[in-house]
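K.L.:
Some structures are shown below for you to check.
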Structure I
Amino acid sequence: MPAEVAVHRLTSAQVLQMVETGVLDEDARIELLDGVLYAMSPQGPSHASITVALRVALNASFGTGFHVRDHSPIDAGPHSMPEPNLAVVRGTPRDYLTRHPAGPDIALVVEVSVTTQAYDRAKVGIYARAGVPEVWQLDVPARTLRVHTEPDTEAGEYGSIRVLRDDANARAGLAGSEIPIRSVLP
């Protein structure tokens, strides 16, 4: 953008107010990242199937005291309200009737990348700044899972990144259940 063009960054509160007043449809496929509204691409059958398989595995791994939200907003600061494919959240869904879960409420965020690898990688920094303790980015074509841990909220990055191939298991849940990566891939 040319320097003389003003850009107005939106806040999460403004976007929620736009939804409440009907300016934005509550079901609109958008997400707020660093003050900018982005249209989310539609999911293909492979993406949807993988997300459901992961949700089932994560529900079993985390159990009581957690629930798995899919394609629902999280509070990632005043200018970001991403909608990860999956988020494992502490408590019950009713605990979030008046607010979206934020960093301390979230145990794990998962992004499934079939064609959105660069976009999903950019969201990882937002999750780090929000203090999300662990982020998985499943790169379907590469058949790898990037596991991000040790968030640095100031730098907006993770101190530890492990890349697991499809023949590995991802550890999830308080008991350290193992999810075979191959079991969720096509």
Structure II
Amino acid sequence: MTIGLLSWIAFYLWMGTEWLIALRTKHLRKGVSSVNRDQGSYWMIMGGVFIAIFLAFLFHDYHWGHVSSNVANWGAFLMIAGSGFRLWAISVLGRHFALSVCTENSQTIVEKGPYRIIRHPAYTGSLITLLGLGLAMNSWLASVLIEAMFWVIYWYRIEIEEQALMDHFGAAYEEYRKRTWRLVPYLW
């Protein structure tokens, strides 16, 4: 089975949005003074993305965990929806969004848009996108492996990020944590 047109469109939209996010972030953060607290999580995410793409295409080529074209189309839809949700979350943060974990003096706790409910909605969007990636490339098995890998990566990233935000904001961030979910409302 070949990869459908909708899956290719979703894949290239995802790649394009991530490229635009990186360019926009670089532009908006020029001259911003921040303290880097990343502890290698940026490189874990980048490596994970390359592994995810490799797995999706490998499992497609070997027909491991094959799905129908209807399921692949749903996967493409998840990719597009997840990318859209991620873009929304990033746009709400504006110049305070960074690709690595860092804090800056002028930073505030954002509680609008998806941040009213979820503390890390850009990661939620990524998880939705990555769930769709394996399916869009015709493999439920790739989707499960990619999703499991990124739950671990984002768990690590969120631990680092929340500690940095607790150190920076103190009790105000603790109050925000009590009112919101990390990634998925009513789950985690």
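K.L.:
So if we calculate distance in nm of label points 7 Å out along Cα→Cβ at positions 110 and 174 for every structure here (I, II), which label has the highest result?
P.N.:
II
K.L.:
Then there is this: State the single structure among I, II that was used to calculate FRET efficiency 1/(1 + (r/R0)^6) of positions 134 and 166 (r between Cβ atoms, R0 = 30 Å, to 0.05), giving 0.30.
P.N.:
II
K.L.:
Suppose FRET efficiency 1/(1 + (r/R0)^6) of positions 22 and 126 (r between Cβ atoms, R0 = 30 Å, to 0.05) works out to 0.65; of I, II, which structure was it derived from?
P.N.:
I
K.L.:
Another question, if that's okay. Work out the source of 1.1 here, i.e. which of I, II gives that when distance in nm of label points 7 Å out along Cα→Cβ at positions 54 and 70 is computed.
P.N.:
It traces back to I.
K.L.:
Sticking with this structure for a sec: Rg and Dmax of the Cα atoms in Å, for residues 14-101 alone computed as 16.2, 49: which structure among I, II?
P.N.:
For Rg and Dmax of the Cα atoms in Å, for residues 14-101 alone, the value 16.2, 49 is produced by structure II.
K.L.:
Compare relative contact order in percent (Cα under 8 Å, 6 or more apart) across structures I, II and report the one with the greatest value.
P.N.:
II
K.L.:
Continuing with this model, one more query. By the measure Rg/Rh (Cα atoms, Kirkwood Rh), tell me the structure among I, II with the highest figure.
P.N.:
Looking at the calculated values, the largest one is II.
K.L.:
Compare distance in nm of label points 7 Å out along Cα→Cβ at positions 30 and 62 across structures I, II and report the one with the greatest value.
P.N.:
Ranking I, II on distance in nm of label points 7 Å out along Cα→Cβ at positions 30 and 62, first place is II.
K.L.:
Of structures I, II, which gives -7000 when helix-only ellipticity at 222 nm (-39500 (n - 2.57) for each DSSP H run of 4 or more, over all residues; to 500) is computed from the coordinates?
P.N.:
I
Each value in this text was obtained by applying a stated rule to the coordinates, not by laboratory testing. Keep in mind the model is a prediction, meaning the values are calculated, not measured. Cβ atoms are built from the backbone, for glycine too; each structure is taken alone.
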